[in-house]
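Laboratory data are not the source of any read-out in this text; all were calculated from the coordinates shown. Bear in mind the structure is a predicted one, so any value in this text is a computation, not a measurement. Cβ atoms are built from the backbone, for glycine too; each structure is taken alone.
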Structure 1
Amino acid sequence: MYKIVRKYNIPENSIVDFSSNINPAGYPRGTGGIIKKSIKSIVRYPDPDCTRLRNGLSGVLGVSPGNIAVGNGAIEFIYLIPQMLGVKRALIPVPSFNEYEASVKIQNGKCIFFRTHEEKNYKLDVDALKKRIPGVDLVFICNPNNPTGSILNKDELLYILKACRMHGVFLCIDEVFIDFADDIKGAAVPDSVRTEKNVLLVRSMTKLFAIPGLRLGYLVSGRETIDRINDCRPPWSVNTLAQSVASELLKDKEFVQRSRECVRREKDFLTGCLKNIKGIEPFPSQANFILCKLKAGRMNSRRLSEKLARKGILIRDCSDFRGLNEKFIRLAVKGRKENQMLVGAMKKALGGA
């Protein structure tokens, strides 16, 4: 967003950012009050163990605080996991979150890519994936997947986990967008395996509670694995305000339910509108974003992104995702007013394609 602000000299507060997959309901009402109440604590170093927050997460997740590590966003763990494991070979379905590849390569590891296919809406073939597991150290699964919005059910996850167990392979399941899935219970990592030492469950509070500026993510795994990851982490990576806000927001169950209803309603609305625009094809999604393919003549993701950016509307150009190309974009689901604005702008932009 900041590059666009500088490039087109657009006021930051006038940007409508569909490239960032944050809860369209915004942050809970009491967030400002929590920050105000906690402000005096910034004169002290934060609790390096995030004790209060881990205790709160323990109650929500039904696991011991010793099975939880808290970090500076989920991305901290995405990078720490290959470092902790000394990964030499990692299996990554594509297209998926680009940082998996980056986190392995920074450790001089090799990435083995497993392609999913457009004609199957990028649904992961778990039988074919299973055959690629022998010989790797780590498997990354994003569920729901970014940027495709495809999802695996818990039986499919257990199927992959069983194969990983058999070959002594670690399985990292990134559930950053699981709170926006239609059937969370049917897709989330089952309680019975969350604390196995070779299961690394990564989640974020950034997306659901709309607090990307505070940076908050967590990892659930076996105690031995949590101890190992903590040994790799820099101290005080989670600031005091982030810990205070997150500890309180965990209690707001009504907000979570309202948010899920909002995303479901607005995703259906936006998908329906996109289907009626000539030159664009939306894919089904189990997250709070929609992958789309451009079919309008010479229009590509870069040109469309630039056209909309000049109007203060940001979308995600997906040409840099391995397995996609310059014909793909990703759109975050926002509120009704913003979604209508996007649809109107896209109709004009694609009409001139």
Structure 2
Amino acid sequence: MRDRLGRALSREVTPLGKTSGATRRSCRGAACCAPTSYLVFRVLHAQVILNPAAGRGAARRAESGVARAFRAQGWAVDIVRTEGPGHGQELAAQAARQGAKHIVAVGGDGTVHEVANGLLRSYSDAALGVVPMGSGNDFAKLTGVHGHDVASAVARLVTARSRRFDAGRVFDEWFVNSVGFGFGPAVVKARNANRLRGFLSYLVPIVQTFFRFQPPVLDVAAPGFRERGYMMMVEVCNGTTAGGNYRFAPDADPADGKLDVCLIRRVSLPRFLLAIPRVMLGTHVRMREVALIKTAKLTIRAPEEPLLVHVDGELREPGVNECTVELERGRLNVLVAR
């Protein structure tokens, strides 16, 4: 695998029509000594990190199609599979150390999270691309490949431009889309326990969680803002959506140097049921139970119980009552479809 990761990222073919040194010395006349034309062929290279478990095995089944799609676009490609939690981060860091310029995550938001963390920990300038194969694919919505099949997503990647995205940090890891407290991670915990697919894998755990969820007391503080009370959830967003179809931060820009924080106070069941479709549409921002702020740093404290957190949809139970969320501007190079 090390040899595959270390493969050259570009190749140059010997120029056509180049004259030898001896020929140049013996030629006569302006026409003969005119500048030589060179034809240089560069083969771009994609290092693909594929999570075979993503999309209930859809990524594994698409592996050969991913390779064909890149080769059809004239790119060389190497594919390595993740073998368990955290492996994507290791593979991305290794690829970055060995000089990879285009690192493509094939999987869902969890796969993107791991690959991005590998690049960020390595301080790599390699460009992150995504072929979405998960259930939610929230990050893919920011890169212009969401809703595209493998061939179309790859075709868009090879002509994409690179853009510097911000990256958030909480505890000792980065997030590229969102980090959530309260109801959000409780839903993730319930979702991890079921085997539903697609949209239902998000909606059913939401309803299940609501009937047993006890809103925690949270103290949220940012420059110019502070609120303490019972809260349904706090979603700290770099991207516009979380949980697949929920537009918590419809105006978020992952490159504006700010996190968009959506705070939803404790609500009754009827108001909660009303809020679900409004969050999906992004119109929840007008509800009295909702507060939206923009900030580059905030602190969240839970005085009565340890924090339950999701980081890019991955559950974390750190066993602490307080954390700081910060933004690092322009830290990640991302391929964004034109």
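Worth a mention:
- Across the set 1, 2, relative contact order in percent (Cα under 8 Å, 6 or more apart) reaches its highest value in structure 1.
- Computed 19.2, 55 for Rg and Dmax of the Cα atoms in Å, for residues 148-323 alone - originating structure among 1, 2: 1
- Test item: mean count of other Cβ atoms within 10 Å over residues 124-131 calculated as 24.0, pick one of 1, 2: 2
- Computing helix-only ellipticity at 222 nm (-39500 (n - 2.57) for each DSSP H run of 4 or more, over all residues; to 500) across structures 1, 2 gives -11500 for structure 1.
- Ranking 1, 2 by FRET efficiency 1/(1 + (r/R0)^6) of positions 108 and 228 (r between Cβ atoms, R0 = 25 Å, to 0.05), the structure that comes out highest: 1
- Per distance in nm of label points 7 Å out along Cα→Cβ at positions 252 and 268, the highest-valued of structures 1, 2: 2
- Among 1, 2, structure where log10 I(q)/I(0) by the Debye sum over Cα atoms at q = 0.15 Å⁻¹ as derived comes to -1.20: 2
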